[in-house]
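Please find the structures below.
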Structure I
Amino acid sequence: MTAHETVIAIDFGLRNLGVAVGNTLSNTARPLTVISARDGNPDWEALISLLREWQPDQVLVGHPLNMDGTESDMGLRAQKFARQVEGRLNIKVTMVDERLSSREAKALAREAGHPGDFSNEPVDDQAAAIILTTWLNAR
């Protein structure tokens, strides 16, 4: 591993992909954007453009496991998405346990005054930042 890596984290979802950016030098993560998706198929043009802009050393994809740690249907879809990112962009992709990241992002948003309509004002980018922070702290 290099002394400093730029890392992009993605919170995979059927309607939205939350994206966050961080780095291993400052050990920080910040929400970046939400990219739309249709039944788990992202706006690839938007995602590829974003990844080319940031040129991350690696990409993290949230792995939505069941609470008991077993694989979920969404987890399988997230793994398929991760393989697609890796294949299309020839970049290292790591799956990161993301149990409760979306719930935590919504709770933090409500505390900050979010009206609670997450379909119109998604917080998937916040969930991605939580995933990235979890990974940074576990290193």
Structure II
Amino acid sequence: MVKALPGAERSPNQLFGYAFGAVYVLVGLVGFAVTPGVGFAATQGKNLIIFGVNPLHNLVHILVGVLLFAAAAAGAKSSRAINLTVGTIYLLLGVVGFFAINHSYNILALNVPDNFLHLATAVGALGVGLFFGRRAAMATA
């Protein structure tokens, strides 16, 4: 039987943070390739596949990705806390985003697919944070 290297074990919260952190950083970077000429906080951005983006939205993706990744690297407890925080914020953003479309306060250039993606991210982050956090706490009690 092969043993894992010390410290190689990762919690589900950390795995989520590493995976989604990397994806969000990548999406933010690729977003900058499609938004030249778009105002920083323009209410109508350009589409990255079907998702609306502007430079501010790209920057937020990068910051969220770095935050998720850094928390995962800091440990299971930090990762769970950030997953719950990001999940809560994305849940609110997903709901509010539907009302922001075609309004002057839509500074992230959100569209309907963005809102569904943010809600899906919220479900994943909150689900991992709540389910696996509670399970780990019960296992150590």
Structure III
Amino acid sequence: MSTRAIYTFCDSDDEAKDVHVYKHHDGYPYNGGVHNGTAYEAGGLVWINDAKAFAWDLPRFEADEFAASFVAANKSDGGGVRLIGDQKPWEYASDCDYWYKVWLWMGDLHVTVMSVDWFGEVREHCVEMEGPLDELLATQRARKEVA
């Protein structure tokens, strides 16, 4: 079973300008380790970080451009990653487990990671973590090393 997630990229307080991307698999925040002698990292925080290689250098950030970079960095097979268009995330994929909101704050990417249950217009969510992307990744990597 896939862990579906929605990634919302924001560059204003106007939600109508947000850009939403759906990713069909590996939407949990972080997983890393060694498999068959090869180190790997996966999960939503990693996918967002991978998009930086395709985007303008920070602090330049525009939601639509970064969403396109996210798709470019993560679309390796078929329809697993796609722009949602003008649909609200809960209208498009009510079976998602995670919702990531990404924006520029103080020159760095800031991320809110929420676990979600969507039922029509009712959005129940729990903030799992929030902060600068680099700090969230460092915390998750350290947690994996201890485990």
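Consider the structures I, II, III: one of them gives -12500 for helix-only ellipticity at 222 nm (-39500 (n - 2.57) for each DSSP H run of 4 or more, over all residues; to 500) as calculated from the coordinates. Say which.
Numbers: I: -12500; II: -22000; III: -7500.
For helix-only ellipticity at 222 nm (-39500 (n - 2.57) for each DSSP H run of 4 or more, over all residues; to 500), the value -12500 is produced by structure I.
Using percent of Cα pairs over 24 Å apart as the calculated read-out, with 35 as its value, let me know the right label among I, II, III. Could you put the intermediate results ahead of the total?
Values: I: 24; II: 35; III: 28.
Attributed to the structure labelled II.
Just so you know, all these numbers are worked out from the coordinates, no wet-lab data involved. Just so you know, these numbers come straight off a predicted model, no measurement behind them.
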